[in-house]
Structure 1
Amino acid sequence: MPRPRAILVVSAHWETRIATVNAVEKNETIHDFSGFPDALYRLSYPAPGSTELAERVVDLLGDAGLSAATDKSRGLDHGAWVPLMLAWPEANVPVVQLSVQSQFGPGHHLEVGRAIAPLTHEGVLIIASGSYTHDLSSWRGQQAMEEPEWVTDFADWFDAALVEDRTCDLLAYRRLAPNAQRNHPTEEHLLPLFVALGAAGPKAAAERLHTSNTYGVLRMDAYAFGQNDDQITNEGVTL
């Protein structure tokens, strides 16, 4: 993948009432978790921000009739800096983060993605960071286990709907997908994927780049959405 001019990360770990973009000159590293080894809290990802890109995102959302705002102090949460630290360890690519609005569901986030689609032709990589399945109550404090059928069935259904471009089914996944509400008791960890899907455009082709499982119930699948085989425009990264 060529080095992007800038990166826009849609993170499940930032929920706001309206779509909000962080507009800072330099990103602070937010350690928004607890109970882990001290070494994790010493990690830092001081990537530059981009107030120019932040304002561009707000303008695009406004042009689409969507309310949007900027936050002039927030840095990058772990939904952003964890994958970025692995992909661009030098932290020298400007990064802007976009929040999710869980109360509005998949349709709203698909529209957010469609609104910011022009960025994919402006050298901006859009990364959607969440989790393919996210029932924390099933593993918290438990030992690792084999992937249960209710996780596999949901992931298989969702993969088929993405690959077959069944957007209407995806939007109604909580009604149609097997065990949808068990795998996602709340929706915030799946909503970023709909932004990436919308940003890729009406002829988007989904390609699964990776699949793995943690503790049996947390699927970590990753997808790229492109217009054709030689142009990948968006990457949906799940954590």
Structure 2
Amino acid sequence: MGTLVLDIETASPFEEPPENSNDTKYYEWFAVSLAYADELTTTPETEVLFRRGGWDDSHTVDLYQRMFNWCDQRDVERLLTYNGAWFDGKHLLNWASDIDDTTDHTFREQTEVLFENHIDVALAAADEYADELWDDQHILPDWKAYNLAEINNDGVWYDDYDFPDTYLSEIDGSAVQGKHIGQVLGERYINNVKAGIEATSVHRELTRMLEDYCRSDVADLIELYTTLGGPVIDDTYRRTPKQII
């Protein structure tokens, strides 16, 4: 029985969410990163699944189907997320419910099964490194948790990729962040797909950068989980679907 790691990326192409909002209505599903290892000590295999078209439900359905197909081919004992009880799990359950209400899919049930033995590693890191939390923080950024655990989780830097000078001019920062995907990169990727320009060099470079970032979100989470105690923390930080929403 193995360990699955899951992390979603979202975009907000229709309305920018208010600060600190986590209402699903502001978010569209752009990509999912997955990692799996049979044993906690083995290097996990990883996969990144991107949305294949625009923001209509048919492409959300396609993402669910590909995600479940990947997971169903593996012997999953537990699911790890970083802040999944607040973000990933909540939105996956809500999108699934919306689709199930108007189709014959059972994505809500499948998502609940996937999250039945879900451990939110962010909660464990927040307790372990509580002295590092700011007054208004409930969890640590994942990069800080990795640093404190002395785990080398590589950042993804814009300078390492070849883009035209003005292509990402509206992004403030030298390293890729989740908010950049939500505000700019996710929508740009989808616009490229809708325009049929996936074969261009700039889109291939955008894809390579996003794949690297998405993989970095899941590749080392099993190691962080193990550093924080591994299976002995499961009962404390398990967050099932009933506890997510």
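Read-outs: derived from the displayed coordinates by stated rules, not from any lab. Just so we're clear, the structure is a prediction, and the values are computed from it rather than from any experiment. Cβ atoms are built from the backbone, for glycine too; each structure is taken alone.
For distance in nm of label points 7 Å out along Cα→Cβ at positions 23 and 127, the calculated result is 2.4, so let me know which of 1, 2 that is.
Working: 1: 2.4; 2: 3.3.
Attributed to the structure labelled 1.
Computing volume of the Cα convex hull per residue in Å³, for residues 7-102 alone for each of 1, 2, which one ends up highest?
Values: 1: 92; 2: 112.
The maximum falls on structure 2.
When Cα Rg over 2.2 N^0.38 Å, for residues 79-118 alone is calculated, the result is 1.15; to which of the structures 1, 2 does this value belong? Before the final figure, lay out the partial values.
Details: 1: 1.49; 2: 1.15.
Answer for the origin of the read-out: 2.
With helix-only ellipticity at 222 nm (-39500 (n - 2.57) for each DSSP H run of 4 or more, over all residues; to 500) derived from the coordinates and found to be -11500, which of 1, 2 does the value describe?
Working: 1: -8500; 2: -11500.
Derived from 2, not from the others.
Please state which of the structures 1, 2 yields 0.75 when FRET efficiency 1/(1 + (r/R0)^6) of positions 95 and 215 (r between Cβ atoms, R0 = 35 Å, to 0.05) is computed from it. It would help to have the intermediate numbers written out before the result.
Values: 1: 0.75; 2: 0.95.
Clearly, the read-out refers to 1.
Which structure, out of 1, 2, was FRET efficiency 1/(1 + (r/R0)^6) of positions 39 and 223 (r between Cβ atoms, R0 = 25 Å, to 0.05) derived from, given a value of 0.25? Intermediate results must be reported in sequence, preceding the final value.
On the way: 1: 0.25; 2: 1.00.
Computed on structure 1.
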